[in-house]
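Multiple structures are listed underneath, in structure tokens.
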Structure 1
Amino acid sequence: MVDELEPIVIEIELGGEPQAAYDAFVSGFGDWWPVLSHSLSRAPATRCAFEPHSGGPIVETAPDGTLHLWGNVTDLEPGRRVRFSWHPGREPDSAQWVEVTFEAAESGCRATLVHGGWDSLGEVAPLLRREYVPGWQTVFGECFAAYAQRRH
């Protein structure tokens, strides 16, 4: 049994309203997600999709048409937050959870990503958590932030 690991927390400041940032994250997911570096296929023709409704899948479509389920939406408040299971490349019973919140801030919007539930990964949890820290910084802190700012 692995001791409970702290969630990863990445917070970014964005211009614009929380609703706009939420829409960029959810509706624009396939446009901002860096498939060349952060997908199972790692090919330019890879596509990602996020269906923003309870139970909605988060999927990668490989260039050959193979679908990879990354997780499912478990809870959402449009314009404010979305929470989903997360298990790209693994079975659903190894899923962690990710929650992204959007709130008004002096700069316009504060978006916060929290990734937890590491105990579902067993003994490999500490290693994967260490890998996810820079991964989320790139994906959320850089790629999403840049996309959201361009849309603002």
Structure 2
Amino acid sequence: MNTLFETESNNKIIERINRLNSSSPAQWGEMSVSQMLAHCSETLIIAIGDKEVKRDFLGYFFGNIAKKQALSDKPIKKGLPTSKVFKMTTDKNFDEEKTKLISLLNRFAEIGTGGIKDYPHPFFGYMTPEEKGLIQWKHLDHHLSQFGV
């Protein structure tokens, strides 16, 4: 499986981000393209460990089951609920969000597995750095597919 810790996989995600524009339409879901970029940045900020958030109540009960599904070879399903931590409800500046996300992707790859802090995911709970690299790649792939790239 792909992971953001692999240079080639990371670069392919960045190439796909660079194919987006401020009017790229969503093929499903409610987010605009700029909100999606901000949403993906927020997940990386938490995965890296720059921001620690409390675990969702439901995560204590369903997080481990959901984590196993998220780490499988199957793509992420459309329309799954989003934790309130990651919801983007206001519009964002496309160019700023694109630059921020690419910068975070480069940083994620640079710090590698040894630089990822050991904070729990708000839903999945504790994850190894390797699991974070896999899930972040799948999450980005899911949302880039949402916008046709």
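Of the structures labelled 1, 2, one was used to calculate helix-only ellipticity at 222 nm (-39500 (n - 2.57) for each DSSP H run of 4 or more, over all residues; to 500), giving -17500. Name it.
So the calculation was done on 2.
Taking 31 as the value of relative contact order in percent (Cα under 8 Å, 6 or more apart) derived from one of the structures shown (1, 2), identify that structure. Mind dumping the intermediate values first?
Details: 1: 31; 2: 48.
So the calculation was done on 1.
Taking mean count of other Cβ atoms within 10 Å over residues 54-61 for each of 1, 2, which is largest?
On the way: 1: 16.5; 2: 13.4.
Of structures 1, 2, the maximum of mean count of other Cβ atoms within 10 Å over residues 54-61 occurs in 1.
Comparing 1, 2, where is mean count of other Cβ atoms within 10 Å over residues 14-21 highest?
For this comparison of mean count of other Cβ atoms within 10 Å over residues 14-21, the top structure is 1.
One of 1, 2 was used to calculate Cα extents along the principal axes in Å, for residues 22-109 alone, giving 38, 30, 26; which? Can you show the working numbers first?
On the way: 1: 43, 28, 18; 2: 38, 30, 26.
It must be structure 2, since only it matches.
17.1 is what came out when mean count of other Cβ atoms within 10 Å over residues 78-85 was calculated for one structure; which of 1, 2 is it? The partial results should precede the final answer.
On the way: 1: 17.1; 2: 12.1.
Of the structures listed, the value fits 1.
Once distance in nm of label points 7 Å out along Cα→Cβ at positions 38 and 134 is calculated for every structure in 1, 2, which label goes with the largest value? Please list the in-between numbers first.
Values: 1: 1.4; 2: 3.2.
Evaluating distance in nm of label points 7 Å out along Cα→Cβ at positions 38 and 134 on every structure, the highest lands on 2.
Could you figure out which one of 1, 2 the value 16 for percent of Cα pairs over 28 Å apart was computed from? Working shown, then result.
Details: 1: 16; 2: 12.
Derived from 1, not from the others.
Each value in this text was obtained by applying a stated rule to the coordinates, not by laboratory testing. Predicted model, so just to flag it, every value in this text is computed and none were measured. Cβ atoms are built from the backbone, for glycine too; each structure is taken alone.
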